[in-house]
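Quick heads-up: structures coming right below.
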Structure 1
Amino acid sequence: MRYSKLFSKTTKSVSHDADSANAKYLVQGGFIHQETAGVYSYLPLGLKALRKIEQIIREEMEAVDGQEILMPALSPKENWVKTDRWDSMDVLFRLEGAGNKEYALGATHEEVVTPLVQHYVLSYKDLPTAVFQLQNKFRNEVRAKSGILRGREFGMKDLYSFHTSQEDLDAYYDRVKEAYFKVFKRLGFDPQVTYLTYASGGAFSKYSHEYQILSEVGEDTIYCCEKCRVAVNKEILDDQNTCPKCDNKDLVEKKGIEVGNIFKLGSKFSDAFKFSYVDDSGKKNPVIMGCYGIGPTCIMGTLVEIFNDDKGILWPKSVAPYQVHLSTLGTDEKTLKEADNLYNVLHGAGITVLYDDRDERAGAKFADADLIGIPLRLVLSSRTMETRTAEWKERNKDDAEMVDLNSVLERVKEFYN
């Protein structure tokens, strides 16, 4: 992509309520545009990063036998009445359509997925099964804040599993639990700052589990057990301040950002829809359910909160919108010709490139490159042409080096392997 043709541009201005690094840098870098509090448009750079996040999640959900579907955001009132959540869910957006028919915008999708899967499950032979989607959710938050960490419209991957027994759910739950750690590692989060966190199970079970990324900007207070690498959310910490896994009392208070959660739902929603299966003896039994959520948009914001400096974003390689930020300095014909050729060589080899071909001063180009945060910057100028080299600068390092133009492609491939 030539920067001169890029739809969005960087800006020095930022909204008055940019109260976090992600709100500041994603807006200034031209990744997102705020429409109203808690609602954002994703611009070309932002959407590329978001799609990479989603693809990593998709691959790991398919690896645990999840099948991708897409459910509607709009669902009928009667489904929510059956689960007693039409009046009790305070963040639910309620709408009235033609013919005075009432609907809800999906804050979550148990009310849709349960009767949907029920339609296709007739006996024990159809279970277990698991379906997931990548879909926007809508929650009428009293105060949307922290950029895309807490919004009124946000992306969510929700996986739902359906089982014949609690034991079968428990086994699958553990598979997903480990799959989530793979997701976060692939996204670039250090496993040392990623905590499986015990949280309230509400009406479903004694505990649910959250995935918390340690960050001083996090809204949640968690207590970490360094012995078994789990944490406890402050809201369910017992009077003894003990780890629920190993009974360690030496817990360390830290701040975290919740990027995922998993629940054992039991038969709460299957009972509401009278969703049962027939076993091999002909007896009807309730279907047991599990629910597993990850927020791709929240993850995108969290990545920026973790990976930034005073100049801008430092994207992990796995989710950066482009792999190379190529810039030219000056307008001499030889430099421009070599830059065009390098752009074509990299592009032909499957390397994604943001090519800053603007007639701009060096300071402005370098500032934009640092703000956008692509992991690798290559610069060609009349000076580098004297030695047929390119300036190689990694975003997370202070120093640059000169690389022979003929070896750039192989070096880029090695950098991303």
Structure 2
Amino acid sequence: MNSINSDTSVIEQWIAHHEPELIQTADYIFRHPELAYEEVLSSRCLSDYLKSQGFSVSAGTAGISTAFTASWGEGAPVIGFLAEYDALSGAGHACGHNLLGTAVCAAACALKADMETHQAAGTIRVYGCPAEEIMSGKIVMDKAGVFDDLSVAVTWHPFDRNRISNDIWQSQDIKNYTFHGISAHASKSPEEGRSALDAAELMNIGVNYLREHVPGDVRMHYAYIDNGIPANVVADYAKTNYFIRSSKRSRTEDASRRVDDCARGAALMTGTTVDIELVKCCKEMKVNRPLAEIYYQAMTRIPTPEYTKEELNFAAEISKESGFSNNGNYFSGLEPLEAAPVPIAIGTDASEVSHTVPLITISAAAMCKGTPLHHWAAAKQAGMSIGQKGMLYAARCMAEGTKLLMETPGGFEKIWEYHKTKANIS
């Protein structure tokens, strides 16, 4: 383990002193899981905490009732911390957003304490960002210009490893396809009906054949939205929800157009009509190499969490029960920064923000190796000490990385030059 040097002691001392209340905050959000745009308690919990730490807070950012903006300080640079706190339907906090939002607030408060101690100039903002799980909140906020004046945006995500997220999160289109047909009795007069359900099923068959003819990183997945029509009625209404993704916006757009054609073809075959609704779309994550290098440098100085015998036994039991492939290596230290960006098969609405301002994402182990996000085992660990240790580590990394960026001569100029001139290679 590396020791934290004297320059980082204010941040370390603040987090260590406030550790009990930070754990209590994360636990409260964990025990009150709220879905996208319904995060009333979670949003209030974090905004009240920030108020108690000297931030001014305004609710309803970008017209979203469960979004907020907390601010402290004045002048440049303007540091934006992005918090999330929505849960998953049926799975609770299996993405660890109870930890995510709390660590972001902790990092902002710890950085504030350091800036006050050293009389450093600048503004800290914490953005409460709802509805990440449905790819929405930050996209709405970004379109409203909320992030336009930031010098940098900072966030993290719970994973099973400690590293800089040098990842190209996917570009995504979220679409609804609503088919309209003609109702009829399914046994007595089916010839009089035109089945919207048949159209939806034929569309899905077309998309399944399309999978062979798109680039390897393209993902297309769908779910039926219940139409409430029994089997003895020719369905005059059917609706599907699609996620269409890849690691490059142009490939996502091409696949999305072809999925639209599958829907139109299915409607033509069945004598129905289809409405195509683009619910949300975002670009892929734009990574920033100079920014990643600065935060990685800071992370090399911060000890990674140590685990008790009880926590290791818990990891062993949950790994065995779930069949995780970790060979008994449940946790490890800081992983090296990769030489090139890494495309990954998941998405986040933070990707849209990364095209507006330079954005850094830190990954911290809030679960044992092999635990997938959105899995019940991820939720279990997000609600206990394993996840909480990852949360506190992430808070230290975000605060220390931002402090180092602020103290690096020409640091902001370098990350903005890269942001304006470089593009992902994928």
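Please treat every number below as a calculation from the coordinates, not as lab data. All figures in this text were calculated on a predicted structure; none of them were measured in a lab. Cβ atoms are built from the backbone, for glycine too; each structure is taken alone.
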Here Cα extents along the principal axes in Å, for residues 279-342 alone was calculated and came to 40, 39, 20; which of the structures 1, 2 was it taken from? 2
Out of 1, 2, which structure matches 16 when relative contact order in percent (Cα under 8 Å, 6 or more apart) is calculated? 1
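Comparing structures 1, 2 by mean count of other Cβ atoms within 10 Å over residues 151-158, which one has the largest value?
2
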Out of 1, 2, which one gives -13000 for helix-only ellipticity at 222 nm (-39500 (n - 2.57) for each DSSP H run of 4 or more, over all residues; to 500) as computed from the coordinates? 2
The value 2.6 for distance in nm of label points 7 Å out along Cα→Cβ at positions 79 and 335 was derived from one model only; which of 1, 2 is it? 2
